[in-house]
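Read through the structures below before going on.
Any read-out appearing in this document is the output of simple, stated calculations on the displayed coordinates, not a laboratory observation. Computed from a predicted model, the values in this text were never measured in an experiment. Cβ atoms are built from the backbone, for glycine too; each structure is taken alone.
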Structure P
């Protein structure tokens, strides 16, 4: 499935864009853009693809997508039947991190929103949201100028305070996807992402960190809340998901390109991390490509 960069340039020179879609189905294009995207599904069901996350979506779905995170909403098959009268409706708000100025969200009062926007790099699905939030999103297009901006800040602030959400994409996918964008990493992570597709041991990474293996292992687990081996497998599987989505090879070749030395371990780790086998994961994507 080819990944597309879609321009969201605001022709009216507003600080952010609000669009309501009402069509027989959503646009079936795997894409990304530099703007963050807040999506409220009004009428529709189907499958939501965000990074390496594949989840069902339904009416009332509310998702915040970070900048340059690939995504796509695909309706159920019944939306594409010849005599279907179904309608897919949503409201989408696109905005850049600095839509109110470079340092606006660095102020103390705005730090909760900044933290929300930072977490959005993985994609966030909000759960059990108060009815007030979707109501404000549906009404925001009726606002103008200053009032519209204040309303968006209010929505973001309420979402920042809402603690019930699901993180969509894996860290492995985000790191490997961003790696192509030349994101600067510290020495340890840079070594991992430069060498994950080769044999790499705890001792190798510990040496880069100038620590002995046992001390590094404890430190790594404390900082990342997971073992080094789990983290490395997530990076490898994240890369494999990226390759499968982009159809860069068959499952066997992607297995070895991702740093695994046998298919059985690759399949086991893939299902452990994504809850799907590689073939199931690939089938979900090829069905909608």
Structure Q
């Protein structure tokens, strides 16, 4: 039996975790001297209340190797194999912690262990869609190698496009990537970005939020060619806009799977409030 593990940057709901038996290890958000585990010690609502009032910009941290060991060991003891999928190593040390945990456990067990760790190029519900597909493959009886092959085949099909109110949070957090070129040109525009090859890249510079949301739908149409979708709307404390975007996607497309997810603390530190985006792929 195969156990799927991911991290909290995937933004999977409790219902989806339970439905697909997915284990989630939390990333961390750090306000001053206080460290919160994403979704455990700090809810999304609490985080977005705290963020505007923080004296210093909060930072993030990956789970430790020891925390990964604590997650992996019970599954190994139960005779399970593990496929562990995580946000890009270009953006976080989470993948490195997972690999260190595997190495330490193999030293303890004195043998190679059935753990496959995948350094994906995705975050948020792009990672979430990937994790769900992995869980479905495992539940369908695929072997660990087959599940990993399913993941690797899906990775290049995914898209993650999003609009921010400002680049300031990305700049403060040092995760700005290729979007750095947009800094200083953004008076009265809403930066539209994408995740590409595991890092943040600029896409366009719409002149208003309304135009940015319309452009999200246009890019979706261009990249999907109106084929049936596996899709998710993601938002950072912007439920009304997310609901509007979700309604428009569902009205215009046949959705094989559709989700709406809120961006949690460990990613929200970098996006800031009011971010809105789409993760999707077609078969």
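What to note about this one:
- Relative contact order in percent (Cα under 8 Å, 6 or more apart) derived as 17 - corresponding label from P, Q: P
- Distance in nm of label points 7 Å out along Cα→Cβ at positions 142 and 166 - structure with the largest value, from P, Q: Q
- Among candidates P, Q, the computation of FRET efficiency 1/(1 + (r/R0)^6) of positions 78 and 238 (r between Cβ atoms, R0 = 41 Å, to 0.05) that gave 0.55 used structure Q.
- Per Kirkwood radius over Cα pairs in Å, the highest-valued of structures P, Q: P
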